[in-house]
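Derivation of every value follows stated rules applied to the coordinates shown; laboratory data play no part. Predicted model only: the values in this text are computed from it and were never measured. Cβ atoms are built from the backbone, for glycine too; each structure is taken alone.
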Structure P
């Protein structure tokens, strides 16, 4: 079946683009390129939202923990155009390889009572 062959070839190209090597568990891709985002690798999470204002609002954003498993050599995979982050949403057991657009990455967000870096 050519369609399936094409699917796996494209998946391999995406993994190669980020330097991701699938091992032990198959984690689905999740496109978040429309979202503004900020990564706090030290604290172990990524925060993302539809607008920059929501990102710093303190209430109108999503947050996912970086999914750290021993079978992966790393959990954040930056490329020139996008970054892929292995996350655990803590919702219904969902884990994803979320892909974010680097042009929408922010380095800090001011939130009521704290500044996130």
Structure Q
């Protein structure tokens, strides 16, 4: 590789290592863009630089999770699945349930009778 090729090499920004300074700069840029009338682009920049978080599905509104709780089964959030693009992004909880068969039978009956 020649010296000229080495100096023109451009590295990709690592979004996994965003610092407080990056966030501050991104928020300033996003506010400037929003002020010019492009709120959608401003929000995308804020999400990309982790200034704002991606909305999450509220598990307390889940019929399944509420049936688990009513049956004495604890739905443990194991992580989140991200769905959608741009401003339509949303995170959905991945849950795990582990319980003895008696409580799972109670959960099954509760779900079956609610249908």
Structure R
């Protein structure tokens, strides 16, 4: 459903925000849409290059994948993820609000899907 984009440069430009989004996904996993697909041990502290390799490169069939991360404006970031295989899986695109200190607050799902 979601294409995989090379979001690494955007994550680097917004590293603290990106890590805060990942931390929120891990810590509040049960409260986020499509939480079944978010790994309970989601890595948040490795280098951004390693996180990108772990979750966005190589054969992603049936594996949690971060598809995109963007910051359309100073107050908002979007992250999309999926875990899909033939006839199974799902994903979501979530919107977070960004505060001046780069902390984030989950705002709403923009899209959810289940195969």
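Assorted remarks:
- Origin of the derived value 12.9 (Kirkwood radius over Cα pairs in Å, for residues 35-74 alone; candidates P, Q, R): Q
- The greatest value of distance in nm of label points 7 Å out along Cα→Cβ at positions 11 and 51 among structures P, Q, R is that of P.
- With Cα Rg over 2.2 N^0.38 Å derived as 1.69, matching label from P, Q, R: Q
- Among P, Q, R, which structure scores highest (criterion: mean count of other Cβ atoms within 10 Å over residues 83-90): P
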